[in-house]
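Following this line, the structures themselves.
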Structure I
Amino acid sequence: MPALGRALLDALHQHGAHEIFGIPGDFVLPFFKVIEESGVLPFYTLSHEPAVGFAADATARFHGAISVAVVTWGAGAFNLVNAVAGAYAERVPVVVISGAPGVSERASGWRLHHMSREIETQTRVFREITCDQAILEDPARAPAQIARVLRSAREYSLPVYIELPRDLVGAEIEAVTPLPPSPVLPAALAEAAAEILHRLRSAASPCIMVDVEVRRYGVEARVAELARRLGIPVVTTFMGRGLLSGHRDVVRGTYLGTAGQAAVTELVEGSDALLLLGVILSDTNFALSERRIDMRRAMLATSRQVQVGYHSTPDIPVGALIDTLLAQVGTTEHGRPPAPMPPEHYPEALPADDAPVAPSDIAAAINDLFAQHGPLPIAADIGDCLFTAMEIRNTELVAPGYYAGMGYGVPAGLGACVASGSRPLILVGDGAFQMTGFELGNCRRYGWDPIVIVFNNASWEMLRVFQPESAFNNLDDWRFAELAGPLGGDGVRVTTRRALVDALARAHATRGRFQLIEVMLPRGQTSDTLARFVAGFKAARERPAP
């Protein structure tokens with residue numbers, strides 16, 4: 001029989017995990033030894049637990065599979081809470097494994113180091129931000145617990161929590177047998193799909209909107225095929241930017257309400273049959289709607305539930321729904337091609353002159369780079385760097401668009417180095433870079449070479465646009481480019497558009513070391529998209545309630 005630690009690793013691999021991120025600590029050292037010596041999964045250590053969580057989050061998004069974050073009990077796991085809360089909010093199946101005091105230690109009567117209140121406090125905290133939990137304190141029950149928790153992570157696309165006492169890592173257990181998928185009632189599934197199809201076929205202006213669950217469950221290609229067969233245009237949410245980037249024939253743009261393209265806004269808000277696939281009904285996605293969307297005429301499939309008008313059907317996975325829709329449509333149905341849309345406007349052809357750089361100039365320079373060399377996947381932090389990403393031509397993108405936690409960009413970019421199979425571009429503001437930028441020092445050990453663009457306006461600029469009178473939004477100039485060399489990369493500070501174009505070209509041509517471009521921006525200046533977003537958000541807040 002396998003030891004518990006090895007059986008857990010084998011089960012993670014069997015359930016689709018591709019790698020592990022972690023930081024060692026005393027309660028997790030025995031499990032770390034098994035991880036390292038077994039070689040079941042590639043293993044990457046970073047410098048601080050929030051980065052471990054963000055990197056695991058990004059790999060799960062790129063793979064469309066579970067990812068793994070391993071930390072020690074108490075001081076390590078509590079550092080992970082914010083990243084896991086963000087993963088829960090944005091439907092990311094991160095498996096949190098915490099080393100824990102041994103069974104014998106728990107019975108000693110002593111207060112144990114790293115313990116905040118009680119032995120169970122950590123589990124209670126993670127119960128709030130995970131969909132399933134297991135404490136592996138009984139070797140006889142452990143296989144069933146592991147199988148249940150890992151199935152929950154995959155089926156609900158949400159984080160889960162496993163606590164592993166350090167004195168049981170070597171305990172012999174039965175092998176973990178994966179559980180079959182939770183059952184779906186065929187009649188309910190067929191009825192829900194038929195009702196959706198009837199509405200779509202009867203509508204004058206149907207539209208499909210996609211969000212993060214479409215990526216989480218790996219159904220992008222099937223959604224695109226459904227749209228082609230029915231002749232229905234597809235838009236992404238703000239959070240879903242980057243989805244279906246390989247299916248540009250069906251994607252008409254990103255819905256940003258009053259901050260976005262007018263034609264895309266009209267597609268969504270003027271639709272008499274709006275199908276929302278995997279969409280999170282959040283202020284980030286819908287606060288800037290020009291007019292309120294009538295949800296009685298919309299159809300929503302998210303969180304394993306289908307809502308059509310007043311009809312609600314539980315336990316319907318979005319993938320099963322799309323497969324049933326495709327089966328009911330058949331291969332012979334081809335709807336009329338969607339009406340032509342005005343081309344999306346992206347800044348490009350940036351003049352290589354000595355004018356100072358504006359945020360939208362960064363988007364133009366990147367669009368020019370992509371046009372010449374092909375797109376790169378992007379990891380973006382929150383702030384104007386994310387809104388600038390909306391001005392970059394559609395490519396794979398990971399970002400905390402809804403939870404909006406700062407510090408995500410750099411460690412997510414490191415996760416992208418592992419998961420994407422290509423060199424990523426990292427967009428990060430100076431405030432967020434202060435939080436997690438030093439994680440770039442881990443690139444040298446693993447051979448990662450992302451291109452990092454730091455938006456440096458010596459400011460928490462996105463906060464300033466909402467409250468410009470507050471001096472606490474000011475930051476010092478930390479001269480980030482000068483830190484790149486000691487951390488194992490190359491850095492350059494640019495202040496003009498010419499210097500930006502040259503720096504991007506050199507960075508793209510240089511492999512083997514991370515490339516950091518620190519772009520100096522004036523305080524008070526934002527991307528065009530953020531300016532429209534803020535204006536629309538303020539107007540929405542002042543709009544009287546219906």
Structure II
Amino acid sequence: MSAIVVERGLLVPMRDGVRLATDVYRPSAPGRYPVLVHRTPYGKDDLWPVATLMFSPIEAAARGYAVVVQDCRGRFASEGTWIPFVVEGPDGHDAVEWAARQPWSDGRVGIYGSSYNGVTALQAAIHSPASLRACVAYMTGANYHEGWVYSGGAFELGFGLWYALHQSWDALARAGEAGGGDAAERLTRATLDPMTAFRALPLAEHPLFAGGLAPYWQDWTAHERYDDYWRRIDVAANAAKIRVPVLHIAAWYDGFLRGHLDLEQALATHPDDRVREEHRMVVGPWEHMAYLGVRKASAGEREFGPIAVGGPTTAAPLSFEWFDRFVAEREPRELPAKRVRYFVMGANEWREADAWPPPHDTLRLFLRGGGHANSRTGDGLLSRERPAAEPPDRFVHDPHDPVPTAGGRNMIPGVCAPGVQDRSKVEERRDVLVYTSAPLDAPLAIAGPVSASLFVRTSAPDADFVAKLVDVEPSGYCAPIAEGVLRARFRRGSDREDLLVAGEVFAIEVDLLATAHVFGVGHRVRFEVAGSDFPKYDRNPGTGLSSLRARPADLHRIEQEVLHDAEHPSCLTLPVSV
């Protein structure tokens with residue numbers, strides 16, 4: 001390994017004069033080198049997030065790159081105030097151009113990052129710095145309203161509160177004595193007893209963030225609809241501003257999957273031929289926390305084998321090939337011929353496609369009742385045959401006793417286990433409708449978008465419909481495969497609200513995003529419908545008003561119905577591989 005030089009604690013000025021703390025790792029030999037930029041809110045001195053999630057800056061320097069690692073504005077050693085998402089575009093642009101001007105730089109710059117560090121990379125890309133040559137983003141978001149702070153109109157309470165809580169410790173340290181002992185006590189109490197913190201109301205005035213520890217919490221809860229606040233920082237909506245090839249790496253059980261799917265569609269239709277043709281997407285079988293730990297080929301309780309190892313084992317070689325080609329302009333291997341590489345769960349193998357989604361046929365499985373008006377768990381059927389005259393299935397959403405989060409695309413570390421978890425106990429609840437196919441006599445392979453078309457009726461002007469696709473294994477284990485939620489008043493789009501009329505029938509579409517999975521012989525396809533998924537999502541109060549401003553006295557039970565008859569053929573739509 002070549003000797004390297006590390007310069008620590010440089011203060012790099014941004015356009016408004018705020019200085020950001022920056023470290024530089026570079027080869028010790030005199031010369032000019034291509035540069036890679038990594039910006040983080042988690043502390044540039046903490047080598048765990050800086051060096052173990054994708055690749056180490058020491059490794060990159062040994063390969064002939066200079067690496068710039070920078071604390072985001074308002075975080076750790078940097079000056080200014082941190083406003084998540086909003087500040088990263090201009091600061092990322094300025095960091096790239098600063099790196100290009102340094103005497104050890106050859107003027108060619110790449111940017112990279114995972115999770116929020118991926119936010120900083122993509123935000124810089126849509127601000128089009130002239131010196132940027134390539135971007136790599138790993139398990140991150142693109143539309144921070146849909147698929148990060150909200151999903152289907154529901155507030156991503158579990159992740160949002162957990163994230164703001166843990167970022168508040170640095171904010172408290174920066175505040176010093178001004179933060180006060182009470183703030184530290186509140187943070188400690190919530191860390192030790194998160195479920196109590198999740199139940200605190202109203203969410204928009206959460207006592208945990210009193211005193212301005214997380215001012216962005218008020219921004220997030222004030223902008224419930226997709227408006228200009230979110231539109232300005234939406235990478236997918238602003239993807240036409242990207243001028244460089246993007247490699248993005250996603251995961252089927254990652255809470256940020258939606259952002260990658262949106263970004264892929266935007267890049268696939270990009271007006272610039274080079275950006276469109278040279279971008280690539282990889283989708284693995286992981287959940288978000290897997291690459292942070294030692295089980296990097298897993299999603300919850302499911303191991304996918306050595307070919308599915310994520311983290312640096314996957315990200316480092318892909319990133320270096322990407323940057324060698326587009327930043328250093330060396331002679332790496334050719335880009336994969338196919339734009340998309342994805343892991344098929346069940347078959348446990350990688351496949352490639354020219355685009356996402358890959359070619360597929362549409363299979364509609366219709367919801368069929370159990371023969372009486374109050375369908376109990378396990379009574380419902382999934383069938384290729386359309387329903388005839390059948391009574392609706394009913395359940396009651398009780399916000400005081402919501403359906404608990406179990407597995408799937410959740411990111412609430414230490415509270416709810418993510419990825420593949422057995423949902424059989426959850427399915428025994430009376431407020432979870434379950435529809436199941438007959439055992440399969442041949443494998444059923446799906447790859448692409450999953451959705452549900454439901455005809456519903458409620459006793460309230462608003463209600464949530466949480467949908468889950470589940471693989472019921474011969475052993476009885478119920479593995480979640482895909483999921484989605486719709487807060488019914490946002491059924492016409494996240495930018496407008498339209499209340500239900502109690503007692504009337506409405507048609508809704510629940511987007512379960514996408515997956516690639518094979519249901520084996522003897523397995524059964526299952527579809528769940530519920531009115532909550534807590535604490536992943538906030539609880540719908542049943543009033544038609546914003547749940548973010550609801551107080552305990554505002555929580556009401558909601559009677560919800562799913563209809564399935566000749567006039568109301570509720571169904572699950574699956575993408576069958578061809």
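Computed from the coordinates by the stated procedures, all read-outs in this text should not be read as laboratory data. Source: prediction; values computed, not measured. Cβ atoms are built from the backbone, for glycine too; each structure is taken alone.
Which of the displayed structures (I, II) returns the greatest value of distance in nm of label points 7 Å out along Cα→Cβ at positions 225 and 353 on calculation?
Structure I comes out on top.
Ranked on mean count of other Cβ atoms within 10 Å over residues 73-80, which label among I, II comes first with the largest value?
Answer by largest value of mean count of other Cβ atoms within 10 Å over residues 73-80: I.
For which of the structures I, II does the calculation of mean count of other Cβ atoms within 10 Å over residues 321-328 return 22.1?
Label of the source structure: II.
Quick check on the output: -11500 is helix-only ellipticity at 222 nm (-39500 (n - 2.57) for each DSSP H run of 4 or more, over all residues; to 500), derived from one of I, II. Which one produced it?
Answer for the origin of the read-out: I.
Of the structures I, II, report the one carrying the highest value of FRET efficiency 1/(1 + (r/R0)^6) of positions 241 and 417 (r between Cβ atoms, R0 = 35 Å, to 0.05).
The maximum falls on structure I.
One of I, II was used to compute distance in nm of label points 7 Å out along Cα→Cβ at positions 17 and 529, and the answer was 6.0. Which one was it?
The read-out comes from structure II.
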